[in-house]
Structure 1
Amino acid sequence: MKKILYAAAAMLLAFAACNKPENNNGNDPGGNGGNEKKENTPIVLTASTTTPVMDKDHQDETALTLEWNATTNMGTGARVEYAVLIDRKGGSFESAYEISLGTNVTSFSCTAKELSEIAKEHFGLQNEESAELDICIYATIKSSEVDDVISNKVTITVTAFEPKPSILYLIGSATEAGWDQSKAPEMTPIEGEDGGFTWSGELFAGELKFLVTKDSWVPSYGKGDEEGTLYYRDHLWDDAEGNRVDDEALKDHDSPDPKFIIAEQGNYKIILNIEKLTITITKTGGPKYFSMYVLGTALDAPSEMLRSGYAFLSGVTFKEGKFHFNEKSDGSGDSYFAASDGQALSSTTVSQSSGIEWNVGSADAKLHHIILYPREKKEKVFIMPFTPYDQLWMIGSATDAGWDIANAIPMTKKNEWEQTWQGNLKAGELKFTCDCSTDWFGAWYLAETVNKVPTGEAEHMVFIDKASDAVAATGIKELDQKWIITDETAGYYTITLNQQTETVIIKKN
């Protein structure tokens, strides 16, 4: 018989179908040498109520308590195990649902939410639907000499309901997780506000709604008909007339699923209440720009910069010409210019209105590292000429050195700009140090994205000197993006790192 275990301390219920044991433990009535089995103490069951209060306002309160007297093993020393049997009113309990309680138990309680879950999952009730259920206690005597004991039955009326969510998630193309439910960010309950949740963070241009669980697309909350309201979606399918269809095999088309539209990437604060079905989505402070490019005749092509917090980084090999910064690669967005005509590259001053480009002469036509900091009222730029490092090292859990910086793996210098290495890499992380700084805040070559799996082809790197004044002034000291070697990709590798093109080839042989 399949049984459902009950953990009294945790008040947890899990339910599965079962058949009520035969009253004679499966033995013939004339068993035990032809002698009649011993009669036992009757069990009298009482219920705290026959009409338990069942709604979401009382979902965590005890809705029903059952109590009964103990029966005995008639001196046989056999174990006595108790179970609650639940069936539709008028049922025989032959195919009831059983809650196995174990020994020495004479009471059982459950909350309104737990009772509603029984009604819905095991008796097919829909939300707001009521039904009468019969309950009895069954005592199994683990002896062939004593009959099992079944109590009187009590009948209760239950009403299924949709419980209040205790947790809520963001989902949609406007979130960093996209439509991946497993990565959906979690909202924070508002203390003291029933049904209130809040979240703050970065959203992208795209769609947004809210899920109650990561395991299902319903229930969910989307955009209501009126501004500042939520729409509650509790099922997936409607028929042609718009009626609810719960059998997915009979689905006709999706139920309405309106979503919020985030028009512009930025930092936002969301406050909503699923009881009042209200919501506010407010764009807050944070980075003014989420993309930036270096443009001009001093470059062969626009150079996209990497964003880290408020700052943008790029390595650019200039030729003679002019350049400025723009949030769009075609130059149609907001720009940052030099503050004055003839401004030196070493000056940190910028302007959004001067229209004056920086000028690159023959002496400056070489690789520079740039950090643009367009934070309002603190705008500045650092344009720094670069000299290649004579020695580079590998470090990380993918290497034999692990994270022991004193034993970082040296690379072999091929020429002024290139360094190479060959050997085994195991599953783990990898990055390149330019100075083996023991405080970890030295110069590094990092991956372009977090947890970057090597492609085996030339890929762009990010250079950062965490000891520089530029990094200290722009607050990006914690930038730390690494390559990842997986269990599947571990093996013998050839690595070629080019400081001039700021590319690396991490190729498995």
Structure 2
Amino acid sequence: MIVTRFAPSPTGYIHIGNVRSAIYPYLLARQNDGKMILRIEDTDRVRYVEGATELIEDVLKWLGLDWDEGPIVGGNHGPYFQSERMEIYHEWARKLIESGRAYADPTSPEQIEEYRKKCNTNKTPFLYRNFRPKEIPEWQPGIPLRFKAEPKNYEWHDEVMGDMHAGPEVQDDIILIKKDGYPTYNFAHIVDDAEMGVTHVMRGVEYLSSTPNYLAIYEALGLNRPKLVSLPHILAPSGNKKLGKRDGAKSVTEYRSDGILAEAMLNYLACLGWNDGTEKEIYSKDELIEKFSLDRIQTSGARYDETKLLWMNGQWIRKIFDEQGPESLLARTEGFWPDVAKEHSPKYKLKVLSIIYDRLKTLADLREMSTYFFSDPEIDLDFLINNKFIKKMSEAEIEDLIKSAVQKLSKVDSWDADSLQQALNELLVETGKKPAELFSLIRIAISFAPFSPALNLTMEVMGRETTLARLNAVASAI
């Protein structure tokens, strides 16, 4: 059975690179009726952030990435917090000591720095194995434990990068257990993956250079290697470096607060470094599970493009409305309406949403794009008069046109979209104006917004009383 894992560190917010490292293991496990384990690698106590674990769990739940073993759900291979697995690491460490493949290192940090400077002066690579201490004390708390390398050539297969090899020059006596008794990542993940039966280890390509050291530890412990899967970097929009905070990358929770849908985020990140070989871009979670394959993960970095994410989010807003129904999309909009919408019913909000949803890129766009449906806009005659379709008209002509519109619309018996469109078309004939001129004038007079849905739909939702009152107010202002 295929067993994958997502093993984040609770050291701050969870960014998009972290999340993609959860998506691929999830897809592979689900596709093969396997298991995905969530493991919290919290051994870096200096960088540990209170509440970060709950944030990780929250984001995974939001994206629909449920785990089979780990915090909350439990399982047969716990504990799932590395800080609670100390005796397990120490037990495996003692195996290495007994076999002569690990040693306690009493060397001070100052002395190690001297060794490093000496190598720099001699222009030779710094390898700690060339400076092993002659006097090896018994390992005990307060003394770091190092792996004793036996450098040689290693060959291995990476499921993304292909056949790889490395020579003795990249292998060293890396630290297994730190001075504080906590294991390093280099040691803990190997022990945990073995204990938890992980078959596929997916992580960033930056760990590729450390793989020979990992292979040496697998070998020294008598463990079978799992399949190794190196994921390409997510690159900054410029495409020339790894994406970082300075490049505008936000936490996943910020994107959620900005109105990005979980489906769109999952879709976008899954395709950031992978495709199924077709031109298709919109995938549901089930479609991703069906189509995903390791051999379609690209070897080069994938450039982050927020414009593409926003486009994809707009596609998903329309997809949910059209396929799951207006009520389903409305349920997602809570917290994204303007404050003035609080006094209005869900039924009215649904009417508003139904005519503007196809213009939304994010749910947060509702705040700006729907305010005039809930409260009278401030009359801005400069904005009205300077419109490109209106600026050639005199103020008197504008006033007359608005009054003609009020008179015509007042006689509409049934205030629905079709009847309103018929009245507007008749008004075009009666006034001799072009649609862009007349409709722009009425649209701005009732909304004072840069954009709005079709005029007849806007008036239908807004209602007779509000529409006529706003037109009269503008005529009076002129």
Structure 3
Amino acid sequence: MCHESVKKLELKLQLIGAALRSIADEMGAVLIRSAFSANIKERRDCSTALFDASGRMIAQAEHIPVHLGAMPDAVAAVREQDPAPDDVFILNDPFTGGTHLPDITLVTCTPVGFAVTRAHHADVGAREPGSLPADSRRLDEEGVVIPPTRLDDAVLDALVARMRNPDERRGDLRAQLAAHALAGRRLEELCERRGTQRVEDASDELYRYSERIVRAAIAELPDGRFEATDLLEPPGGGELEITAAVTIAGDELEIDFERTAPQHDSNLNCPLAVTRSACYFVVRCLTSPDVPASGGAFAPVHVQAPEGCLVNARPPVAVAAGNVETSSRIVDVVFAAFGHAVDVPAQGQGTMNNLTLGNDRFTYYETVGGGQGACPDADGPSGVHVAMSNTLSTPTEALELAYPVRVERHALRLASGGSGRRRGGDGVVRELRVLEPCRLSLVGERRRQAPQGAHGGEPGRPGRDFLNGSELPAKVTRDLLDGDVVRVETPGGGGFGRVRNGH
């Protein structure tokens, strides 16, 4: 093939690749703009992606890392059900392709594979409003468990009837369906313009291109085995160890959690799909963060964890906090292991600071941003959602319009970031007054263990939570009365580098 022909082929591949990525992005825009709940339409706690016919992720919107790395398991679970072209499958079971129960996934067939949406629903029928109870021990205490199921109107009605605010749940699910309808139309148009075979060939090349780029980046890292341990803060006190051993060999690497604590009698457990997501996120940050996001970028990464350990839990244990909190700690410990080989940033807040409010009339869920760790050439950003979360903060106007809640204060927690040659980012103070009786659930981490600095930088300040001025445990559920005030002070990020000569 002549040079000019090769260039034309490469251009066509680039055009098709850009079209696939734009379809994934447009799916996300449709979902966000059509959603009913503030958690999706304001915080954008949702993700969208396209897969090929063999179940490989080809294109994804830049949404929630903990969602996206686990989506291949959902597609694999649906493929086992022999889906037909017009089928829509719904699932949230963490042990058959999900993450935790509030994250509901839809999978549909497309002309060249599968379209997937995943969205965090504000309630899925748990015994506590918001479906993120602080003290759950079994999966069935956290809401309606949905194995891969063909979705039709009767199934949808039956599911939302078991959840609080069924009209809002139905509206959010129909927003997901609208995103899938959009994906089907756009892919049909793309196949008509470019040809189905050419789209399939381009999808394969996109996957292989990402793999080549990441393999080349891994090959530049020093070979060896590097290990680190970090701690979770379970309810009732004590500590749970997560140990990660990273082995780099040529253009592949393995991340092994063999010495991690067994699964626990709390909801800090997480399925292996969530653990993989956290590992993939770290590898992407340290290798080629700008490479087109596809499953090929993860192909050189192998994640191992013993069955029944904290990061490869087995049913029927609870997992609600595993998806949001343990995943954050996995990121910290894997970064720390890589830190023996390459420079990595200081630790960020390492928690999502999950806050749920609700009763039989309303349910509200949010995560609260905090400080990010500093890096060698920059201070850490303040008041951001970091690591496995990539959401926005709920605007005060939207929150107060939709729910019986008043925002008393939303500000930076000044001087909470660790000092150093580069300073860690500051956390956030979030203070909410409820205007009718409801239930509160708080699930956070880094309340006893501070985010650590790097290369001599100081740690950030741990987080704190209060109810009417009295400090609360990191994981707690309480009854609230009209006028009660909940205050969340999120952790600051660690500093980077030792301060010299007062500078």
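Just so it is clear, none of the values below were taken in a lab; they were calculated from the coordinates. Source: prediction; values computed, not measured. Cβ atoms are built from the backbone, for glycine too; each structure is taken alone.
The table below lists the values:
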item: Structure (1, 2, 3) behind the derived value 33, 15, 14 of semi-axes √(5λ) of the Cα gyration tensor in Å, for residues 317-412 alone; result: 2
item: Which of 1, 2, 3 leads on distance in nm of label points 7 Å out along Cα→Cβ at positions 69 and 421, largest value; result: 1
item: Among 1, 2, 3, structure where semi-axes √(5λ) of the Cα gyration tensor in Å, for residues 205-452 alone as derived comes to 32, 21, 18; result: 3
item: Structure from which 61 was derived, percent of Cα pairs over 34 Å apart, options 1, 2, 3; result: 1
item: For 4.4 (distance in nm of label points 7 Å out along Cα→Cβ at positions 277 and 461, calculated) the corresponding structure among 1, 2, 3; result: 2
item: Among 1, 2, 3, structure where helix-only ellipticity at 222 nm (-39500 (n - 2.57) for each DSSP H run of 4 or more, over all residues; to 500) as derived comes to -1000; result: 1
item: Structure with the greatest value (metric distance in nm of label points 7 Å out along Cα→Cβ at positions 45 and 365, set 1, 2, 3); result: 1
